[in-house]
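Take a look at these structures.
Bear in mind these aren't lab numbers, they're just calculated from the coordinates by the rules spelled out. What you see is a predicted model, and the numbers here were worked out from it, not measured in a lab. Cβ atoms are built from the backbone, for glycine too; each structure is taken alone.
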Structure I
Amino acid sequence: MTNISCLSPAKINWFLHITGQRENGYHELQTLFQFIDLADEMHFSLTQTGKIELTGDLLDIPAEQNLIYKAAQSLMPYNQQGFGITISIDKKIPAGAGLGGGSSNCATTLLILNQLWQLNLSIELLAEIGVKLGADVPVFVRGQTAFAEGIGEFLYPTQVTEQTLLLAIAKNCHVSTAALFADKDLPRNTATMDFAQYSFEKTGNDFESIAKARFAPVAKTLHWLIEYAPSRMTGSGAACFALFDNQEHAQQVAELAPEDINAYVVNTLNTSPVHAFIAEHF
């Protein structure tokens with residue numbers, strides 16, 4: 001198999017608590033990751049050139065700085081047969097929304113090249129390579145719903161009921177993760193929780209109040225969503241989500257979205273479609 005196309009999924013954070021800060025400046029956190037069926041499409045063509053080529057929706061990032069390119073480059077030392085790869089991407093996951101699109105693309109590249117280049121690297125090693133490229137990369141490499149702590153590198157696989165969400169993202173609102181982490185008002189001492197005691201109602205997103213104060217479109221999005229269903233900001237970006245019992249109700253609300261908000265009806269997934277694809281095709 002030399003030409004393949006694979007979905008690279010977004011994720012949500014059901015909650016996000018900042019529990020401390022390390023001496024190196026990194027923040028300790030607790031969160032629950034789950035994938036959603038909003039996904040980019042990635043196309044891989046195996047070549048014999050020994051080169052990495054990247055095309056498609058690169059969001060004006062030079063190829064060499066793109067996480068996809070860096071992921072492929074990080075596997076080159078294991079590429080004994082001198083394979084090359086051409087990768088093209090069709091972006092559907094909005095950038096800067098806190099949905100992990102870049103991390104997902106990075107992990108998808110690691111997983112697919114491990115197969116196409118016949119590297120036979122373990123998931124453990126791929127996750128170790130991935131965390132050096134981004135804190136959220138390992139959860140996409142492992143491909144399972146998971147609680148996380150540390151800086152996100154300690155993962156504990158779990159199962160969460162798959163359900164329908166309404167994802168709402170303010171148009172033209174790019175939230176800077178670095179700016180949120182640097183904000184002096186960010187809580188940095190939220191009490192750690194026992195994951196066995198998790199419930200949506202008992203948790204929150206520590207970035208939410210700061211994002212609402214700094215970015216009016218985020219405040220507006222949450223104000224709109226909360227009228228219809230329990231709602232929360234996900235991750236450290238502009239995306240927010242609301243919980244619905246069924247797809248039909250979520251779709252009805254999506255059609256009422258204000259003009260400056262993009263609304264997507266999505267379903268959560270306990271297994272990444274990348275892992276499902278590999279299991280089926282390799």
Structure II
Amino acid sequence: MKKGLTMSLIIECGSANYGEGFGNITPLKKLTRGSGESYSYISRQALRYNIIQQMGCDNTPVEAKGSGTKKVLQFHSDADIIKYPEIDLFGYMKTDSGEKATTRSAVVRLSNAIALEPYTGDTDYLTNMGLAARKKNAENSIAQSEIHQSFYAYTIAIDLDRIGVDEVDGKVISIDNTEKANRLEKFLDTVMFLYRDIKGRRENLSPVFVVGGVYDTKNPFFENRLQLFRGNLKIDIIKQVIDSANSIKENTGIGYLKGTFRNDKEIIEQLKPVSIKEYFENMKQKVKGAYK
């Protein structure tokens with residue numbers, strides 16, 4: 001069984017990932033496309049952090065390795081995929097006392113969540129006036145944070161045949177198929193209701209649109225194919241990808257939160273989506289079927 005699960009999702013949130021600040025300015029993480037426009041993004045590391053935390057499996061033990069000031073934190077050498085789902089899903093690198101490295105590449109791969117609408121320079125002007133007013137002659141600190149409310153798209157790609165299987169010291173260890181399915185079901189439930197706490201806010205990262213399925217080919221077909229134009233979802237691109245092969249057409253599902261985009265009627269008529277809930281329930285059934 002060499003199957004891959006891939007889905008591309010659109011979420012809507014505001015100012016969910018910041019870079020390193022300078023002075024009293026906190027900039028968003030951004031990238032620039034060929035047109036010269038800037039787009040904020042949420043890094044895959046940030047998404048991974050929130051997923052692991054909300055799955056409740058951020059308990060893999062760690063240890064410091066190396067010597068002197070060159071010590072680095074890594075997962076504990078005794079931690080294995082049987083007991084700790086985190087390193088089963090997202091991989092690890094361990095070094096022994098002889099500095100020999102053992103690695104497991106990520107089985108669940110995440111892309112950055114990149115804004116579908118350009119950043120136009122909006123900033124939030126902040127002060128501590130509420131506290132400064134309580135004390136006579138207190139200084140009123142001033143800060144600025146870049147802000148961006150946008151739709152974002154990111155992609156998840158999972159090697160189903162590698163879940164719950166690892167080679168340690170020349171021996172293959174594995175978990176049973178029921179536990180493999182359970183781990184992925186928990187992962188999918190987390191993605192469906194994902195959120196992110198940042199700067200006193202809780203941003204909803206639940207998808208408003210999702211497309212994908214379980215395929216024999218492990219290509220992330222819909223990555224970088226979700227685009228907006230003036231509040232309309234470009235459905236022709238999605239249809240071209242779906243129609244590019246019978247295996248894609250037969251195995252692709254679409255979930256949509258009705259009323260999200262301006263071309264709502266067109267999306268419903270041409271893509272025939274189900275609800276977000278039904279999409280994820282269907283995906284969980286496909287995962288169960290893959291491990292029977």
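When mean projected area of the Cα convex hull in nm² is worked out for each of I, II, structure II gives the greatest result.
Work out the source of 10.9 here, i.e. which of I, II gives that when mean count of other Cβ atoms within 10 Å over residues 127-134 is computed.
Numbers: I: 18.6; II: 10.9.
The read-out comes from structure II.
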